[in-house]
Structure I
Amino acid sequence: MNTQEKTDTSPPTLVIPQLIVGLGNPGAKYDRTRHNIGFDVVDLLGQRWHISLSEQKKFHGILGEGLAVSSQKIRLLKPQTFMNNSGQAMRAVVDWYKLPPESVLVIYDDMDLPIGKLRLRLSGSAGGHNGMKSAIAHLGTQHFPRLRIGIGSAKTEKGDKDTVSHVLGKFAPTEAAVMTEVVQLAADAVECSLKQGVEKAMSLYNSRSISEIQK
């Protein structure tokens, strides 16, 4: 019988993010659309931590650097390469700061989750999300944490055109009210992952949801 217990001071499951990446598309045309929810969370984190973000062409994105909760050094990134090439900006930042892929937490939209739900994971496939396909390709691994935010599925299932119009569309007024709270909850989950590790944040936030406001 194996009775060996973990005695390491830094267990391998304790993953503390050093770079927070929100996925989205650049430009006013895509502002506040479903596909840009990752940008919204990063913007809120920047406000909470008083980190200003500015365009950094060498990183192909908008980047901010500062101190987060518990005075931890953190970087916030919004790739400006358009969704399908998000990994290019991530790779540039990771290489410049010599960060391990597992320290990159990516926040993005997910049609497979209902509005009001979050799902935090330590690793996984792209699940059909083009931004994550690019991230996995450029980082060379799928072993990095990600926070998926539910945006609900398209109302019809007639093909890719409906899917595209759904993700690039804006939330309905009742949905927008819920998503404002969801963005706050997502930011809380990120802060928890910085203080206690991603795995702990998973146990606390994957079961939570924000119910849609009733008419």
Structure II
Amino acid sequence: MRLAASILAADFGRLGEEIRKVEEVVDFLHLDVMDGHFVPNLTFGPPVANALRKHTRLPLEIHLMIDQPARYGPQFHVTPEDVITFHVEVAHPEEVLRTLRQLPCRVGLSLRPRTPLGALEPFLDRIDLVLVMSVEPGFGGQTFLPQAAERVRMLRAMIGDRPVAIAVDGGIGPGNVRAVVEAGAEIIVAGSAIFEKPDPRAAALELWKAAGHTKSS
């Protein structure tokens, strides 16, 4: 298991400080980029993400919940350790994938809870990660959809021996993280369960414990 801290739930007025609280106990920073069109919320774009490079050594998971990922994806300053994920539901996903594959990072696909897993099948040989949404994308702090665990099991079987990691994002906390990991998820994204707690570092460690893992796993 690897743990990604979603900064959407962090205090943006003290973002550098918030990141430092968890930097030693998480593996990635997860950035939810929303455009107010693909999802009904507006967050931040490349300037904020690129500025974070000064404040962390952690790799970034950049989740593009936007209509034009091919246009804006190349504006992020990425490294080989980072991953940019876009949604399979966008227009012309084949073209988006070709564009993002030219960047020096890994590329992933995400899908909404109601999108059939079969929509991923044409791309599984050309991506590095699938991000399973366990809430409707657009807002943090939502309740976990329990059917997500079964979707992870089905996706694990669909992926087979391909080198494609499964990440899960939305409503994950100590009460459900183990079930998601046991279903086959390798990366857990958590925002409210970390940054909305009095001690974010302790909250992240509690997630590791609840999942039956340690930070060195």
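From I, II, which structure was distance in nm of label points 7 Å out along Cα→Cβ at positions 95 and 175 = 3.7 calculated on? The value was obtained from structure I. With respect to Rg/Rh (Cα atoms, Kirkwood Rh), the largest value across structures I, II is given by I.
Among candidates I, II, the computation of helix-only ellipticity at 222 nm (-39500 (n - 2.57) for each DSSP H run of 4 or more, over all residues; to 500) that gave -11000 used structure I.
Match the computed value 4, 18, 29, 20, 14, 10, 5, 1, 0 of P(r) over Cα pairs in 5 Å bins from 0, in percent, for residues 143-206 alone to one of the structures I, II, and report its label. Answer by label: II.
Between I, II, which one scores greatest on relative contact order in percent (Cα under 8 Å, 6 or more apart)?
Between I, II, the highest calculated value is found for I.
Any read-out appearing in this document is the output of simple, stated calculations on the displayed coordinates, not a laboratory observation. Being a predicted model, the structure only gives us computed values, none of them experimental. Cβ atoms are built from the backbone, for glycine too; each structure is taken alone.
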